[in-house]
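Derivation of every value follows stated rules applied to the coordinates shown; laboratory data play no part. These numbers were taken from a predicted model, which means no experiment stands behind them. Cβ atoms are built from the backbone, for glycine too; each structure is taken alone.
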Structure I
Amino acid sequence: MNILFLTLSQIISDISSRGIYPDLLRKFAEEEHHVYIVCPFERKNNKPTSLTSKDNIHILGVRTLNITKTNVVEKGIGTILIEYQYLGAINQYFKNIHFDLVLYSTPPITFNKIIKLVKRKSIGTITYLLLKDIFPQNAVDLGYINKINPLYWYFKMKENDLYKISDFIGCMSPANVDYILRNNNNIDGNKVEVCPNSIELSVQPQNFLINEFKQKYGIPLDSKIAIYGGNLGKPQGIDFLIDVLKSNINRSDVFFIVAGAGTEFYKLKKFLTNQNPNNLLLLNTLPKNDFDRLVMVSDIGLIFLSRKFSIPNYPSRLLTYLENKIAILLATDENTDVSSIAEKNNYGFGVTSGDLAGFNNKLNFLINNTSVSKEMGINGYNYLLENYTTNNTYEIIMAHFVKP
């Protein structure tokens, strides 16, 4: 099969890096499908539009304006233009290719014209939306726009059209399926299914000296380690993370690692500067291999989501924690099912973001009950094997090509 994948992810030369999209695309390639990826080459990278191919993976990098880490004006214009830039590049480089499957994820919700063009040119094409973000409602939840803003109605129109032209919509969890069907009465329920975030299991590094690695980062050898890794922005409700750090400041039995970047990072930096806690390691950037090893030496994986969300997010960072067999502690909104799934399958605890007493109660339990914490880690790993590997996601998608 020929598979077209549309993305805003930065895929410069290959798909060897780890992540929910590279892992899944490698799976398709390993199954001898031809994978055609269209991704942005942002202006700051100073690379022209070009196509590179290796074996059955073809990467079309399209020169665009800057759409990440840039000012609002360029980001806005770049996001509007990118659909037309992709269309031009696809017509030039992939004009005579029949695509059997078109995969695309949210964000963005603005690839509609591309999807319609491919469906029109390739009879029998299946279009599959990997729904990772429910926009524009998430922007409303966080206060970026409101429902009287013309931008909201523009993007709502694009969202409705995207759902309409997608043959199938793969959601991250049952709560996502319920949300989409409950809020979009015109969608056929048969086209919406659970198709969760997934990863390819990694090979554990050999000769990994844990104590030496901890010493490299100044991590105590005898403390329980709680790690948060990922985005540090409004969607994560960073103010509550800071409340957690304040309420546990200078404890000797728990050491916190926060590794990530985002618009709210400065708040954590300010807390570190003003309070100078001795049980916090704050990292803005670090090598991917080192982050993976930080998770390996940790005991508890932390997930934070803003309490303001009305949509059921399902953070992909969960998979890294499950893979490394550590217990999960979540502080989320009340609409996601990421916490209830963790508790039902006994690999973690969840509280509502803002419930500091409840959070610290669960944190103390995990710190003081090592055997239970380790058992939770094993439960989580087993749940990952059964539900969140690329084999599972691949089979869910490919089931639509099996003739009855």
Structure II
Amino acid sequence: MAHFEKAHSLEEWLDQRLAIKTLRRVLAEEYWIPKNINFLWAMGMVLAVTFGILVVSGIFLLCYYQPNIDLAFDSVNYTIMQEVEFGWLWRHMHAVAASVVFLIIYIHMFTGIYYGSYKKGREMIWISGMLLFVSFSAEAFSGYMLPWGQMSYWAGMVITNLFSLGSLELNGLVEWLRGDYVPGQAFLNRFFMLHVFLMPLIIMALIGLHFGALRIPHVNNQDGEEIDFEEEAKKYLAGNKKEAKVIRFANDFLSKDMFVVSIFLIFFFYLVFWHFDFAMDPINFDPADGLKTPPHIYPEWYFLWSYEILRPFPKDPGLIAFGFSQVIFFLLPFLDRSPNVAPANRRGLFAAWFWILLVDMIVLTVMGKVPPMGMFSTIGLVAAWVFIILWVALPFITKNEKAV
């Protein structure tokens, strides 16, 4: 009893200074979620858990990693993998999470597109989510440099060369980014700082912005139904939980989230223990060598679609197409001119647009992995043009869309 009174008095003391009861009420107990949503709405929580795995495993790896071009490769492939007890486990967890997190991000993105979760007051949810995608991409790229293997070195060389902006030949900017004419110690230092300090801070800030933006207009639902959250909440609080169209975030919806997270973790640790190699490029098990260019340079799978949009075109048009692919998703809420907030299968031509875009990005991803020769080069070029045409056509497809 005395312990309970002490805990209660501590809670009161903290509440007076931090308003923890109000915060709990606003963010959990009175944060209402539509009933008519499916497991795809749990991807946000899966992403948060995966980011947590990346942070924790990264901290353990940081204890033994050496950010030095002469020591980095051995610190990862020998010290961590062979000398440190369970070092292999933390590296596998980090590598698999770094890859799987993008699979979850893409599922999350295409779920939002399919159900129109970027429309009618939810534009900031989408924009903050896309900022998170860019931040995760920068975090992944900077982390890919750290093992200082062959593909780390040459992918870093190719990607930083993009900042010369083609015919503008801004080589001074490229050298400023690298800290040298070619990737070296200064290059590794900068990407180490980005990966372990700056980008995690930015990601955590954007997660807060994303959740804050999500709190105001409320979560969309799989039917696109307009819900009066205040009225439905009154029904719920009055005891009519079956009739109410909403549930609490905590702990009603959160319990469903945790169920999906549990299924995900089974899949995740299956990959960690038995198929971790999918997240590790074999070429990157060779030490970085600036005098030996790999026969085929390519990024990780989650960047392949945008890389393939760059590759089939000449230098300057390719850079323009690449820049287009990086920016265009941000503009989705403004390019979709339809007033309908409904799943794609009820939106006529938009449904065809959605599925063609999804298939086209899969084709671009596959083509980005293979050498650009013969038939593969032609398929990549066609797929890149299809991507561009789809986005240019979107406003015209949705402008005269019938109300549903």
*From I, II, which structure was mean count of other Cβ atoms within 10 Å over residues 14-21 = 11.5 calculated on?*
II
_Ranked on distance in nm of label points 7 Å out along Cα→Cβ at positions 110 and 182, which label among I, II comes first with the largest value?_
II
_Quick check: 39, 31, 18 is what I get for semi-axes √(5λ) of the Cα gyration tensor in Å, calculated from one of I, II. Which structure matches?_
II
_Computed -12500 for helix-only ellipticity at 222 nm (-39500 (n - 2.57) for each DSSP H run of 4 or more, over all residues; to 500) - originating structure among I, II_ = I
_Quick check on the output: 2.8 is distance in nm of label points 7 Å out along Cα→Cβ at positions 142 and 198, derived from one of I, II. Which one produced it?_
I
*Using relative contact order in percent (Cα under 8 Å, 6 or more apart), single out the structure from I, II with the greatest value.*
II
*asked:* Out of I, II, which has the highest value for FRET efficiency 1/(1 + (r/R0)^6) of positions 214 and 286 (r between Cβ atoms, R0 = 25 Å, to 0.05)?
replied: I
